[in-house]
Structure 1
Amino acid sequence: MLLKRIIVCLDVINRRVTKGVKFHDNKDIGDVVELADKYCREGADELVFYDITASAEHRPIDIEMVADAAKRVFIPFCVGGGIRSAADMRNALLAGADKVSLNSLAVQDPSILTASANAFGSQCVVLGLDAKKVGVSQEFPSGYQVFIQGYRTPTKWDVVEWAKHAVELGAGEICLNAIDTDGVRNGYEVEITRKVAEAVHVPVIASGGAGTVDHIIDAFETAHADAALIASMVHTDGYTCDGIKAEIAQRTTLPLRR
């Protein structure tokens, strides 16, 4: 059984960590490298850095930020945003990232998943997947639709079908972000997280909505997620990853990375 992981998400604009609700109303949290170092020391199992304006600004991810973070962070970290080719992915990995998240690009050019997995190994390829509940239909049998470009663009893909196809192409992990619960701190979207986790053989990260330790336990026990992505809990709500893991250990028998 895989050990359950707590992953801290850092959405970045101009090297500043920001946090919004459902991709809007972002507020400044602090310097990205300083916060990465802090969360690393406070027990995060992994980190994710999203350069959230890179794609919209038609530029590659901030490689200097990746390199600076790599000098301070001693746990695995993933980066995303502004990855437009296998060459961009190579640059991010050479700068110190352990994994790269592909989201919009993977939908627009699925061959990037296979090319990246062949070049760097599927363990380096994380599929970022933004899911919105639209109701069960013939077009979307899971009841959830894939959106790209920061929730601005709907796609033809049903969430479960896209997750399965992406894994077949080479994705080694899936970060499933539920648009409807993102940043609201009322819990993860358990239904679609469970559906994806049961449909694929790679680790699934629950993302969007964590506000309490109960929500994280629910993601692990009910949604069958392998990892839980958190942001507001450590950015503004006074939690630490070590504290979260200690509470989970007291209340459950879940296998945690310690």
Structure 2
Amino acid sequence: MLLVIDVGNTNTVLGLFDEDKLIHDWRIRTETDHTVDEYGMLIFNLYQSSRIKTEEIKEIKAIIISCVVPPMLNILEPLCIKYFNVKPMIVGPGIKTGMPIYYDNPKEVGADRIVNAVAAYNKYHKAAIIIDFGTATTFDYISPKGEYMGGCIAPGIFISSEALFQKAAKLPRVEFSKPKAVITKDTVSAMQAGIMFGYAGLIDGIVERMKKEAKTNPMVIATGGLAAVVAPETKSIEKVEEMLTLEGLRIIYELNCK
């Protein structure tokens, strides 16, 4: 079995594959001050909660990691060796992706963005815009030939809403959910409307500009924890692929094993 780990700035997502089938997935907080043993125990507790037996854990023969938080590699690499007896594959320079990366400095592109691009093109084989709702909201364009052409980065939904709460003394911290209307009659609903519909407009506006600039009609795919919440409020998102990054990690691992 293959364990895939996607480390983001806020959350870390783990997936367990049996060949090409994702059989379990978990989402935990990214904590750079945890020790190797603390993360080891946390992961084993996740296995126990999913009723994965010890003998099944021993069947994990490979691990691949995508990470945008460099200090986390100092925790995860020793963890893989100590608890799984496996040296992990790290997505980065030197790893085969099967995708040309047309970026001024390819090393600057977040590993998760490349992994998403690989997964999207592998599944749909057409031009695509991938929107990843993470700590930042990223937009990436893939050409009809399967080339990574670049994209743009906007502040994430939680970053923006938290800044609003911290900088405006009389505004409360609110739950991110869809309000009943845009013209609201209470402060909480007003903030929810501004965040939800404001981001929907941001998504549609950037996608429209990217399509115009690329002169193609790409499929628009959303991923990340909030993708399923925001997508219905947009005009441009066509597909929600919540496990896109995990699938991309599996594809890249298999590509590098051939």
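Every number here is computed from the coordinates shown, using simple stated rules; none is lab data. Since the structure is predicted, the reported quantities are computational estimates derived from the model, not experimental observations. Cβ atoms are built from the backbone, for glycine too; each structure is taken alone.
Comparing 1, 2, where is volume of the Cα convex hull per residue in Å³ highest? The partial results should precede the final answer.
Values: 1: 111; 2: 146.
That would be structure 2.
Among the shown structures 1, 2, from which was the value -9500 of helix-only ellipticity at 222 nm (-39500 (n - 2.57) for each DSSP H run of 4 or more, over all residues; to 500) calculated? Write down the numbers at each step before the final one.
Values: 1: -9500; 2: -13000.
The read-out comes from structure 1.
Just checking, which of 1, 2 has the largest value of distance in nm of label points 7 Å out along Cα→Cβ at positions 124 and 188?
On the way: 1: 2.7; 2: 3.6.
Going through 1, 2 one by one, distance in nm of label points 7 Å out along Cα→Cβ at positions 124 and 188 peaks for structure 2.
Quick check on the output: 4.1 is distance in nm of label points 7 Å out along Cα→Cβ at positions 156 and 220, derived from one of 1, 2. Which one produced it?
On the way: 1: 4.1; 2: 2.2.
Computed on structure 1.
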